[in-house]
Structure formats: structure tokens, C-alpha cells
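Dropping the structures in below, format is C-alpha cells.
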Structure P
């Protein structure tokens, strides 16, 4: 079997830079135009950055943890990298599309691999109306914020907000509130991946809200945000055999 042509990419962290130097010396650095696989060196944030940068290229990404948490990364190791890549399990994930319209009517489009979140900008709680597939589901949610998460992103911000961990093949989205005040202790909802979720901001002048896609694309003073799953865009992640994303999501629930 021919060996993969590897293109290495590294975050700015010192550990990632050291790994980049060692691995490119040992395995070379394939030209971006002919690479078969991208090896991302860093943490989960850098993995998301790498996936976003490859949108439309259909290249698999094998991450090695040189950061902090590394949920989307494999353990770092310089030996037998070609073999690890050849034997890796592939997981395909789809992003979310966010269209945020601010109070002046300007629309911003962005993609999110983990989640789209809405957060209060000021000291007062946000007031949100939630509409799913054109049907009003909550007339008023008073909260610090709300988010829609993919299965791949369900262990990130969503989990910190006490949202559910979703199996990677479930074709389900999590709608989770942050610090819901009214309805009291509202626990959120599980929605099919086909759902179109729309948030409308109530009293936006008094209670300003910002929208954010993967902590990369932020829009302030939003009036509405519409979120859908994008099935024709895919991201390919490679994980060491026996340590795939599905196993990680299950294991996270028993730690």
C-alpha cells in the first residue's frame, strides 16, 4: 500500500511548534495541492480551525494532541505515523449553517462544526422566541443564552451548559439553554437534523444579544438567527483504531 502524502499544520503553541519541526524532519512536508491527509498538531480549537480552512476540499484530518483537552485529537506520538493513519477509523461530520441578522438588517452567514450559540451582551437576561420548522415552540425564553449543537460538538460548550451528549450517528441536534430563568429549569430539546431552528430576539435594544459560530464568527446586536444542518458539506476526521469519535462520546458519559 502506498504511503500517504502528509501535510502537517500546527498551532502557535510551543509544544505544537516543536512537534511540527520533529515530524516534518522525519516524514517530510507534502505540498498542499497533492496531500492525501492533513495532520493537525494542537488542541481542539486548532482542529476546528483546520477543518474550517479545508471546507470543500474533502481531505481527511488526523489530529495529534499538543494542546489541553484534545477530545477531537489522537495521542501524540512520532513513531509509525504512516501506519496509524492507514489503520485509522474515519468519522464524517456535517456542520451547521448560521444566518444572523442584526438590528440594522445586515445578514452574516457562517458555518459551525460544534455549535451556534446566542449570548446576552449586557447585564440583563436575553429574551428569545424559538421557532422550529416555522412553528413557534417557545413564546419567550428568558436566559443567559441558548445554543444548537451537533453530535460532534455535544461534549463541548453544550455539555458545559448541561446539554445532552449525542451519539455521533444519531442525526439529532441539541437545543440547550444557558441559565434558563423562564420557563423555570427548561431542559432544552432534541431535534432532528432536518430541523430549521430560528431564534428571534425580543427587546433587542434593552436586552442585546450576540450570536457566535464555533467561537470564530461573532455577530453583535442580532435580531434573529436561523440555524440548519448542512448535509452537502462534510468534514472527515481520522482516529486511532479503537478510539473513534463514537467510542469517545460513549466513554465521556461514564467518566
Structure Q
């Protein structure tokens, strides 16, 4: 078996905000090509995990057995990371809630800006943007302002922006929050399409039903720590999910999706 390169490596990573450890000696490795879900309740440290990747939070330097690497390196130019990781967070959606067309949002990904602000857009850039919009089935909405879109439509434009550099992995933070049922189903179909295209999907969520069939590994987080980690079929059990969320749950599976029902 060919060993795939390491995409993300956390080893004994601790992050403190104020006097609280929001990540506590977290250790995990995600390899290129893996589709992974990180599942946990509010306050588990999931968003802090993403903010550590984006360098919004910095780990405490540990004297022993500590490392945090992306693609095997512990030092990166933030702009170079765009070619490895596309990240969509709830904070990003708030930043783009303004009168800006969908096409502008996607093109701004080339410049890591919020808006174009005089940046020179080439024909090659525009062609790439149009290609992604077609793939995500939102080409017809490209001239609509973000403030005129539904939450699901706006989120797909942010995903298009994240994919503009053809990254190795797409990291999504609570992507289905505020979506109605129709938008939820559509978003799930699009996410499956991305996963099948060869881009690794790293899904960070508190919702069991967000975990698409293409995800093979699930990591459970609780209180800033890794709670469980393994194949989806083993991890998404009645016992594990009940312990994770502190309530009695029975897990049901249908068409590759998992659902939690009150036991």
C-alpha cells in the first residue's frame, strides 16, 4: 500500500485563550486524499482547531514532543497555503455579507481580499472562476449580490472562492448552520460532488447528518481533546455519540447517512 503524504499533523498541540485551554494536547494526523469529519458539541474546540490551522490562534510552545505541520512543514507563507487548503468558516460568511456580486467573491480568492479593490483580473482567472461556478451549479447566480442570496447559495460562492486555487483539501466549519431542509439537501449533494472530484473534504460540525457517505473517518472532539478517532462505521455508535453529547442516542443509518434518535 502506498503511504499518502501527511496533510495536517497536530502533535500535543495546546492552545490557551485567557486562562482556558481550548485545545488540550491535541494529537491527530490527516493524510492527503482522506475525507474526514470532526464531530463534537458546542465548545468542543472544533473552531479553535481551524483557527490554529489558519494561524489566528497560536499553540503554546511545548518543550517535548510538540509539532504542528501542514504538508510536512512547520513554517508557511500564509498565501502559499491557499494552494493546499481552502477554508470556509462562519466568520468568512459574515465578512462577505455585503453588496458584492457572486463573481466578485470568487475572483477575490485570487487576491485573498474581500472584494477586488482595483486588482487586475485576467481572462485566465475569469475562466477558472466560471469553471468552478458551473461545477457548483451556481453560474446563473454570478451577478447577484451576496445580500440577495439565500444562506445556501452564499455558502456555495464561498466554497467556489476557496476552490479557486485547486487546493488539496477543503475545510468546512459548521457549513449547514441556518440552512433550511431544501438547502441542506442541495448542499449535501454539492459536497458529495466535491469529494468525488478528488479534493479532500474535512468537515467540522456538530450535526451528525452533515457527514456525507464519502467520508470514511470520523474524529470526535470534546472539551478541547480528541475523544475518539477511527473508521466511520466504528465511531458512530450509540455508545460513542451518547457519551459525546451527554444524552442517550440511538444511531440509525440510511443511504450512507447517519442520524441520531432519542433512545
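Points to keep in mind about this one:
- Mean count of other Cβ atoms within 10 Å over residues 33-40 derived as 18.2 - corresponding label from P, Q: P
- When relative contact order in percent (Cα under 8 Å, 6 or more apart) is computed across structures P, Q, the figure 25 traces back to Q.
- Which of P, Q yields 30, 23, 17 [semi-axes √(5λ) of the Cα gyration tensor in Å, calculated]: Q
- Structure (P, Q) behind the derived value 41, 28, 27 of Cα extents along the principal axes in Å, for residues 73-144 alone: Q
- For helix-only ellipticity at 222 nm (-39500 (n - 2.57) for each DSSP H run of 4 or more, over all residues; to 500) computed as -4500, the structure of P, Q it came from: P
- Structure responsible for 2.6, with distance in nm of label points 7 Å out along Cα→Cβ at positions 65 and 81 calculated and labels P, Q on offer: Q
- FRET efficiency 1/(1 + (r/R0)^6) of positions 121 and 201 (r between Cβ atoms, R0 = 25 Å, to 0.05) - highest-scoring structure of P, Q: P
- Per distance in nm of label points 7 Å out along Cα→Cβ at positions 49 and 217, the highest-valued of structures P, Q: P
- Test item: distance in nm of label points 7 Å out along Cα→Cβ at positions 41 and 225 calculated as 3.5, pick one of P, Q: P
A short reminder: the numbers here are calculations on the coordinates, not readings from a lab. Owing to the predicted nature of the structure, the values given are computational and were not obtained by experimental measurement. Cβ atoms are built from the backbone, for glycine too; each structure is taken alone.
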